[in-house]
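*Asks:* See the structures that follow.
Values in this text are rule-based calculations from the coordinates and carry no lab data. For clarity, every value in this text was computed on a predicted model and none was experimentally measured. Cβ atoms are built from the backbone, for glycine too; each structure is taken alone.
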Structure I
Amino acid sequence: MKAIAVIAATQRRWLRGRSVVIGIPYLWLLAFFLLPFFIVVKISVSEMETVSVKDILSWSDGVLQLTVKLSNYAYILADELYFSTYVASLKYAAATTVLCLFIGYPFAYFMARSRATLQPALLMLVMLPFWTSFLLRVYAWKGLLSDGGWAAELLVSTGVGDLLYALGLLTVPDKFMHTPFSLVLGMTYTYLPFMILPLYGTLSKLDLRLLEAAADLGATPWQAFWRITVPMSRAGIIAGSMLVFIPCVGEFVIPELLGGPQTLMIGRVLWDEFFSNNDWPMASTLAVVMILLILVPLALFHRYQAQAREAGR
């Protein structure tokens, strides 16, 4: 009986500890994500008064009235400006994610395969840009790509400007600022470390004996890379892509400083609605739709991943 009581007490302590470990992250998400999100949803279906948002619940003559305004959501679907802005945001975010993956994967692979004594130095180099202000780094690119900047002159002298103009990324062959090229370049430079770090964490844990076994079975290094290394680094690819794509969709500073009128993104439209037009319900509606555009595909992807894991068992 005493042994059973000890086992039961141990199980209760384990369950309490498990509840605390799981409950703290859920409370964090509730306090800092769900509650603010519900506040934004509430504002999006409210009426805007002169300088404040009208409450959706009102009490008059003993009657509790709920007033929900859905015209902002209908207006977003009908207005071409908002639709094109969402498409542009997704397009530039996807292009930035692909470029970060294309550049970051070889760098992360090199870091993971380098000597153990060299890896900390390489990791520090990846994190070194975070020691400088984000705005200063963006302004530095603004100076480099402006007329007379050495980066702009180098691109013109090497013929890259003509190539970018032929691809439609420039409006004039020797003008690099306020173009899709400067926008994607700035976002790629800024968010590249967020792609490299998850990839490095995944690739550094790869079992090299699998590559040796593939070589023994006659696979070439390229075949071993595509059939073993890339599939086993899928978690790092997904994590890095999420860390790059999600903030790029709502990016405001880089499009404002490096982009132009033809690179209008949803972050700029949100700013205008909040502070220029003083239309908080419309701005909140834009924010809600932007969050849903990101969360719904992520939820479907996680569901697919869970079903694939269950099917593989």
Structure II
Amino acid sequence: MLDARQLDALAAVVEHGGFGPAAQALSLSLAAVSLRIKSLEEHLGQRLLVRGKTVRATAAGQALLAHVKQVRLMESDLLAGLQGGTESRAGAAWQSLSVAINADSVASWFLPGVAALLQRHRLLLEIMIDDQDHTHDALKSGDVIGCVTTLAQPMRGCVAEPLGIMRYRCVAAPAVVQRCRTSRGAVSPHKLLAHPAIIFNRKDALQDAFLLQHFGLRQPNYPRHFAPAVDAFERAIELGLGWGMVPEQSLSGRPGLVEVLPDATVDVALYWQHWAREPVSAQRLTAAVKAAAREHLRTA
């Protein structure tokens, strides 16, 4: 049997980033927290934490953290049922769910799709923003209960459900697009690459995918601005600072953003990866995410 106090100590150390903050959060001494972690590691016969300037969970620790999150959510669902039923009733406790989503999905379809559910069932979201090619790392580490990802292969203990296609278009300010054209009106990739690309962050590979798919250029060198916020990203393009890849949902009513190469798109297939055994609150979130994706994303 696993000791709940030891598991709480493990979760607190990871959640708060160290033994000292965890001890403070649990109203325990530093020695008590260290002893609980040490006893749990000895009981399991393996290291659960990598100790250093920053504390992080090992693979075994990540598996235990996922278990802790799952148990906490199930206990919360059970208590809500025992206390009369409906989480929507006034005074009911709020319940927190952690998810990892790419910024474009959060802004365009995810939040509008789950807003009603969150309000109706008093659910709180902790959203971790990451590139869609990397969000599954947070699920693997036990930090979140679900993620929007490009990973189609289900991870251990998880289910991967197809959501649909998010289509991106290469856009720039009208003056920038004009400067990228030859005398015959065709887009010159060399003239395009003379202008900086606007990129969300260093994990963002959509620009490289566009250049490879439509110009046959494999990871060419070109100047880049990094703007890790959706509003700032699109505003930088409108201001003529460069070109970038924008979801087609964001282009409606934006005359300051025009396509560099009309109808040259990059399609990204998205999946909702989540625990195979979900508590009721997480099941509701999964249903809302899938419904929102059906409404807003293209079908594969």
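*Asks:* Where does the value -12500 come from, among I, II, when helix-only ellipticity at 222 nm (-39500 (n - 2.57) for each DSSP H run of 4 or more, over all residues; to 500) is the thing being computed?
*Replies:* Answer by label: II.
*Asks:* Suppose Rg and Dmax of the Cα atoms in Å works out to 23.0, 75; of I, II, which structure was it derived from?
*Replies:* Value 23.0, 75 for Rg and Dmax of the Cα atoms in Å corresponds to II out of I, II.
*Asks:* In terms of FRET efficiency 1/(1 + (r/R0)^6) of positions 113 and 145 (r between Cβ atoms, R0 = 30 Å, to 0.05), which of structures I, II is highest?
*Replies:* When FRET efficiency 1/(1 + (r/R0)^6) of positions 113 and 145 (r between Cβ atoms, R0 = 30 Å, to 0.05) is computed for each of I, II, structure II gives the biggest number.
*Asks:* If you work out FRET efficiency 1/(1 + (r/R0)^6) of positions 201 and 289 (r between Cβ atoms, R0 = 35 Å, to 0.05) for I, II, which one comes out largest?
*Replies:* II
*Asks:* If relative contact order in percent (Cα under 8 Å, 6 or more apart) is calculated from each of I, II, which structure is the one that comes out at 21?
*Replies:* The correct label is II.
*Asks:* Using FRET efficiency 1/(1 + (r/R0)^6) of positions 41 and 233 (r between Cβ atoms, R0 = 41 Å, to 0.05), single out the structure from I, II with the greatest value.
*Replies:* Comparing I, II by FRET efficiency 1/(1 + (r/R0)^6) of positions 41 and 233 (r between Cβ atoms, R0 = 41 Å, to 0.05), the maximum is at I.
*Asks:* Further, regarding this structure: Upon calculation of distance in nm of label points 7 Å out along Cα→Cβ at positions 97 and 249 from the atomic coordinates, which of the structures I, II produces 1.7?
*Replies:* Clearly, the read-out refers to II.
*Asks:* Follow-up. If you work out mean count of other Cβ atoms within 10 Å over residues 33-40 for I, II, which one comes out largest?
*Replies:* Checked I, II; max of mean count of other Cβ atoms within 10 Å over residues 33-40 sits with II.
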